[in-house]
Structure formats: structure tokens, C-alpha cells
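The next part holds the structures, each set out as C-alpha cells.
What follows is calculated from the coordinates using simple rules that are stated; it is not laboratory data. Just so we're clear, the structure is a prediction, and the values are computed from it rather than from any experiment. Cβ atoms are built from the backbone, for glycine too; each structure is taken alone.
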Structure I
Amino acid sequence: MKKTSFPALLCASALASTAIAGCGTADKPDVKPTASTAAQSVKDAGTVAWSPCTGLTGPDGKPAAPDPAVACGKLAVPLDYAKPDGAKIELALIRIKASGDRLGSLVFNFGGPGGDGVETMAIAARAFGSLGSRYDLVSFDPRGVGRSAPVKCGSIEKWLSMDPRSTAAEKAAKEFAATCAKRSGKLLPHVGTVDAARDLDEIRTALGERRLNYFGMSYGTHLGAVYATQHPKTVGRFVLDGALDPTVTFAERAVGQATGFRNAFEAFAADCVKQGCDLGASPAKVRKNVEAMVNRLKDKPLKVGERRLTDGLARIGVITPLYAKAAWPELEKAAAAAIKGDGAELLSFADAYTGRKPDGTYSTLMTSFVAINCVDSAERPSPAEMDKVERRTAKIFPILTSGGLGSVCAYWPAPGSDESKKIDATGSAPILVIGGKGDPATPYRWAPKLAAQLKTGVLVTYEGEGHGAYLSGSTCVTRLVDAYFLTGKNPGANATCPAA
């Protein structure tokens, strides 16, 4: 099966309203990244032992050749910040040295929660070429993710194939939570955004930076906002792109995203018909045909090699290319093929979204996503409450499954807290907050809300489609953001960029 190149990490923030997957690991939190990354030794807490990276993937999807400008390292941080002298975990980092006159370090979080920063930076660094000429580009796997003491729970294939509105969903959620408790119980209370933001300050210190320069995308906007709340005086040049409103409830998030993906699908359908569409002669027909295809898979999944394209996986496969307008032609092709009985391309999109690897294993994306979100909220909604959410979102956009996150958190073994929802960066340097009018995963209205909560937020509006503006192809957004990072030029309140 052809593997799609769609960047799954920027999809992760929409998982609140899609099928949620299962989990896996030892009872003791991992203190060593997997062997596939560089095998560095940690010196002392607060320092990073840098050495050449190994086992990374390049932009072409092949193993990356060693590069003297690229180094990987590990940083020891407390498992529990209330016990700073207690057990430690190790964060995996990557650094790509500035190619020109260096301004400092620029730290990235690409989204999730659960997105891998080390692998992603190795693949995506070229997209930040202008910034890489003046900054060391740095990223990391947040705690509980990838190579940084990952949350592990078990196989997620079966759960991913489910429609969370099915009668088996509640049982699956309970089993998932119980397995996570058994295998990652000691780690689970400490993977939230509040602790990850504390890790960011440890990274800043280890890099030798007086202030943190930071580029957060999708969930990374939440992480950056929490850091700015904790450490306003060490905020450097901050850009938060694809802004998340931390205060939304599970229900509000699901409804907002259902509306966003419905709008994105309608925009896709209209564009498809305008270009000449294999899915139907009108936008209404396109939607009807895709919905019918997904619904047929409930009873008759499509065989794809040794696997099956179920309705649950097809729903994920349909929403994945809605993240970027550039992927819309591939959505048309994949959906048309599935209607004709070939589900390979749609399954490939689902795999990209959920972090399924060619060998059939999964990255920690899905498990970490659930673990972090559940710890980041005191909400523990009942099945009845989530059923209401599911019914409401199904009316808004039937293709998108709903309620999965809240259904799992109802049984989560670690307590949740609303501390990460309290945002106030009073006293910090200006923070650019970018919202896209056509963003399906983080609806535009969340951006002005986050900017207002920060108190120091400067709102930038992107008029185009897709999740995240900087990587959308907009030269306006690129110039604005680059100017801010490279010169400190503030675009001023209510700056707007047209669609690309």
C-alpha cells in the first residue's frame, strides 16, 4: 500500500472528535528513549549531551544520512516537579544549527498532544529555511511522547476500527483505561501540559538561553500559552499558530470541530465540483456519496491486503486531507476509489493520522494524545453526557465520529486538573496568535479568545483554508512570522493575511 506523505502530527488536535485508540508499557516510567534515536548519555540534570542522530527519517521517507549540523540529545527532568530530587525521566531533543549569523535557539512544538518533535523536525526543517539561517532549530518529544518516557498501553488497531457510537465503544474505553493504568500508572499523573511547560523552561536553561523563543502549532499553542503563564518574564519571540482555546469543554471542542470539519468538507466539495469531480456533480451529491460509502462499510468493510477498511477508519481517512487544501485532490481520488471498492488510499490517510507504521505498529501519538488530554481536564463526563454530544455532532457532520475523548476520560485512572486552562501572561513580551478562518481543527473563534486570555496576545487572522497558517503556502503569513522572529517586528493588532 502506498504510504501518504500527509503530515499526521498537525492532525492530532482533532482527535477529540474522532475515534480514540487504545494504549501499552511497563509499570515503571521509561527513563531512556528507544534505541532508534541517538544513544547519548545524560550528564547531569540541566545539561544536554549532544551527539550525531541515528535512526531518523529524512524528507524523502528514507533513513536520514548523518549531518554534522544535526544533533540529538537527552535532558533529565523530574518525573514529579513536586519532588525535584526524586525520580527522573529523559526528554529526547534534536537541534539543527543555524546556517548563518546565529540569533539563538528557536524551540518548536508541532502539535498533538502526542506529536513527535524529534522525527518531525528532521523531516520538516526545510520548511523553516529562513528561520534556520539565523536560529538553531530545536524540537523535542514532550514527556509521555515518542522517545521521552512514552505512555504505553497496548494494541490500538481494533479500537481504531470502531465507530465510537457503537455499543462496543464503552467497553473498549474501559479496557483502554485499565490497560494504561496497569502499564503506565506511575507516569500518567505527570504527562499533562503544566508539567510539559515546566520542561520547556528546563530546555531553555539547558540551551543557555535567557529567554525562550518558541513556535507552537495546534496543541503547541496551548503548551506555549501555559509556559507564558508560568514564566512571563522569560518569554522571547513567541508565535502560536492554529490557536487552541484551553478553556473549552470536551463537548464544546467536539461541537466546534464538527462544525469546522463540516465547513471544510463543504469547501472541498464546492472546489471539487468546480474542478470537475469524480464524487458528484454538485456539492450536495459529493457529500451524499461519501456519507453513503462510509455507512456501507459498517456492514461490509473493504479488504485491503491483509487488513480491512472499516467505517471508523474511513471516517478518519476522510477528515485527514481536510487539514490542508493542497491535499483535497488526494481526498477526491481516495474517496472515489473507495466508492469503487478500493480502500487502499483512504486507509493510507487513516494510518498517517493515527501514526501507524509500515510494520503494523503504532507510534505513541494516539495513546499520548488521550493521556495528556485527560490529565489536562477535571472533566469526567458520564456515558449519558457523551451520548448527547455524539448525537449533536452527528447532526452537524455525520461523517465525523464524536465523543471518543470524553468517553475515555470518564474512566481515566489518573486525576485531571484544570490548571492548564488558566491562562494569563501579563508582563510577557508580545505573543503572536494566528487563527485561520477555514481551520477545521482549531476553529477561528478560538484564536481571539486565546489572545485575550494571554493579555499580551497579538491576533493575526489568516483568511484561507487548512489547519495552521504558516505551512499553508501563504507568503503573507510567512513574511509576517519570519519578520517577527528575525527582527522582532510586531505586525500590530488585527493584522490580516489573505487566502493563499
Structure II
Amino acid sequence: MSFTVAIVGRPNVGKSTLFNRLVGKKLALVDDTPGVTRDRRPGDAKLIDLRFRIIDTAGLEQSAPDTLQGRMWAQTEAAIDEADLSLFLVDAKGGLTPADETLAEMLRRRGKPVVLVANKSEARGSDGGFYDAFTLGLGEPCPISAEHGQGMLDLRDAIVAAIGEERAYPAEDDVAETDIDLRPTFKDDGEDEAEEAVYDETKPLRVAIVGRPNAGKSTLINRFLGEDRLLTGPEAGITRDSISVEWDWRGRTIKMFDTAGMRRKAKVQEKLEKLSVADALRAIRFAETVVIVFDATIPFEKQDLQIVDLVLREGRAAVLAFNKWDLVEDWQTVLADLREKTERLLPQARGIRAVPISGHTGYGLDRLMQAIIETDKTWNRRISTARLNRWLESQTIQHPPPAVSGRRLKLKYMTQVKARPPGFMISCTRPDALPESYIRYLINGLRNDFDLPGVPIRMHFRSGDNPYESKAKKRR
């Protein structure tokens, strides 16, 4: 992108609404409650013929540095310092407040270009707030309506005037390079891929970090990045939006998604928390590998098990991370207990990789990343049809399918129909009569014999075509 823009303003002036309007998607959570946004969220914006990078920020409220509002202020200041231009939003409908004047003074001290934007200008009685904005000393305000998309052409002109045409419209050669889509393309799960395909060690990897509130998800990502990129603190439920960050691990691009803590469904009553959980579920579906963060001091709560089961039902590759390991004293005894509980309480994910870590000290992060890579390899694995049919023959000889209603079931043919996660199809007689116990026997055999630990395995059965079926119908 040619330049970076930060959207700033006091709470509830419409910053996230404008962010969603410019990126063309509902990425940021929007609600009437002030202070919904807490972390800074980047995105690729398009405004008429302008292309630029945009950052949504928290509403600025001056508070002590050790408070939640103070940490949010620090995140927004970091976004202002990173950006080339700031869009300073004021509420034309509600008028100016002392907080607006404080922010205007802070932006003037920064010495960077500022575009004053009077949002909600479509409302009746907004003229007074619009003219009051002149008193901030930041030039003529640009009246818009972020919710209804009014005034976008004027906003484009104001941005170009503030940043300069050379920055707004790079040279043709630069545009040609910028317009190339550098994002990786991922094949659809149902596409035909070569059997026994070699795993691509260089392709970018999408990883979602999920777990209960206050399990240490944001702290873990900050430790990976080596900076305080995400808002953290002792308060539970700080994260609301699913924020994506990119970084390199041993030459490989990793795109991580920080998500809101997921509580039990019965406890989620407020609309805002429901939106946050829905955003976390979208991040799980978009990711390839999901790290479920457990609090090692109180692991295997019922909600932890439900989150793991949700991830597996979505077909994602799962890795367990037992965080806050620095608070564990008798770590050998605790580790043995965690291994026993993992095998006993998660039978549907037999062999799932689990790593003790500490997001606070950085302990175990390399082992966690290695577990993520190995699990992703397993999730992408394909097995040749010849090997599968030899394996199926040996399994049925060792343990033949049971007889149902006096007729023995026959398993004829097996092939892998998809990867991500591995999915297999078996042609057999009377697939509806095959017992669940025998299906589990086949799935466990696949895990052991083809080294598929911890990933969901899909098994489908279908009956073979009967060449005499049409003749039998004619005789009737």
C-alpha cells in the first residue's frame, strides 16, 4: 500500500463503522456501546480510486497508564506514530467535548497530516457540531456519514490534499507491483490433489489462538511478536475483535488470529459478547491450525473440552497449549496428570499434540510452533489408494466386519477423497448397517498405521452400484 491511515477519535463517534466502510467488509465489531474497539486493527482500504492501509483504533480516553483505558490509549498512540495520516473523527450530531480538544492538541504536537472528519452529518441538528469543529484548529472539517456512505468523495479529496498526490497515486511501475496479489491461494478442500503430495514448507500458515477468557492468548501472541502489539492485562475478556497479525518463523510467514475468550453459552448474555464469540468462530473456520490455550493452573474445565470438540467438529487441525507453566511448582507431577487427562478426556483426538508453555517468559514457544507445523503436515497428508486398499484388506482379515441380520458386511474398496482434514470413502454393502464400534476401529487403525495423530478424520461409506438392479425393477 502507498500510505497508512489511522482512524482516531473519542469513543462512539463511528470509527469502526468508517473502517468497515473503507475495507468493504464487516471486520470490526460495531455496537452502540462506547469503547467496543480496544486493540488496533489493520486493513486494506479502498476509497474511490485510492488504495491504502488503514488502522482502526480504540476511542481515546486519558487515564492512568496502569488502567485498561490507559493501555488502550497507548495502543492508539502507537497506531498514530505508525501511520502517515490520521483521520480525526468528531461527532457532528453530538457536538464537541473536552476530549476532542485534548485529542486535537495531541495530534498537532505529532506534526503529521490530519484530516478532520465530521461524522453523523446526515442527522438533523448536526450543523452546530459541524461548525464547532472549526474551533479545533485543524482546518475545514469533512462532513460524512460512515453508516450511510455519504461524503466519501469529499473524504477522498481531503485525503489526497493532506497526503499529496505523489503519495496518494504512486508511479505506474509502483502501481503495477502493488496490484499483484501477494496473498497465498489455498486450494478448496474438495479439489483433486496428487496422491502422496509433498508438503510445502514455504506456504503461509493461518493459525487461530482460542480458549477461555484470561487464559493468556494475547500475551502469547505478544511474546511471539516480541512487542506489545495486543492489549493485555489481568482483567478477563479484554479482547473483543479477532485481530490478525503476521510474522516470520524460520523463514515461514505465520498469520495469527487473536480471538475473544469463549465462555459457556449459558453465560453469554450481552449482545457485545455474542458478537465477539461469533467473530472468534469465524476465525476458527478461516484458520488452518487452531491452538487451544489452557490455563495450566486450572486445566480441563468443561468449557476447555467443549472448545476442543468445536474445533475438531469444524475440521481444523488442533494443538493444545498449557499456558502459565511458570506458575506450576511440581511440574513433573502436573505434566503426567495432564497427559493422562488428555488421553482420557479427549478420545476423539487421540494423539493430539500438547505443549506446556509460558507466554509471560517465552518458555516452550519453539516447541509449540514445531507442534503447529507437524500438525499442519498431518492435516494436509494424502495417502495413495493402493496403500489404503492393502491396509483395508489386512484390517478386515484381522477383524472382519460383523454380520447384521445374518448377512455379513463386505468392505470392497477404499480411497482418500480429500485432505484438510483427511477424508476417506469406503465402498461396502449396506453402509447404514455398519456399527459405530467398527467405524471407530477403522479410524483408530488409520491413526496408528498412517501416523495421523490429533487431527479429525472423516470416514464416509457408500454402497456399490448393483448392475442387476434395473433388470430386477423391469421384471416387477
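Give the label, chosen from I, II, of the structure having the highest value of relative contact order in percent (Cα under 8 Å, 6 or more apart). Intermediate results must be reported in sequence, preceding the final value.
Numbers: I: 20; II: 11.
Looking at the calculated values, the largest one is I.
Can you say which of I, II returns 6.9 when distance in nm of label points 7 Å out along Cα→Cβ at positions 115 and 435 is computed?
Corresponding structure: II.
P(r) over Cα pairs in 10 Å bins from 0, in percent, for residues 59-330 alone was computed and gave 6, 21, 26, 26, 17, 5, 1; which structure, I, II, did it come from?
II
Figure out for me which of the structures I, II the number 23.9 belongs to, where mean count of other Cβ atoms within 10 Å over residues 91-98 was derived from the coordinates.
Source structure: I.
For percent of Cα pairs over 33 Å apart, find whichever of I, II sits highest and give me its label. Provide the component values of the computation, followed by the final result.
Working: I: 33; II: 50.
Structure II gives the largest value of percent of Cα pairs over 33 Å apart among I, II.
Using distance in nm of label points 7 Å out along Cα→Cβ at positions 203 and 379 for the comparison, can you identify which of I, II gives the largest number?
I
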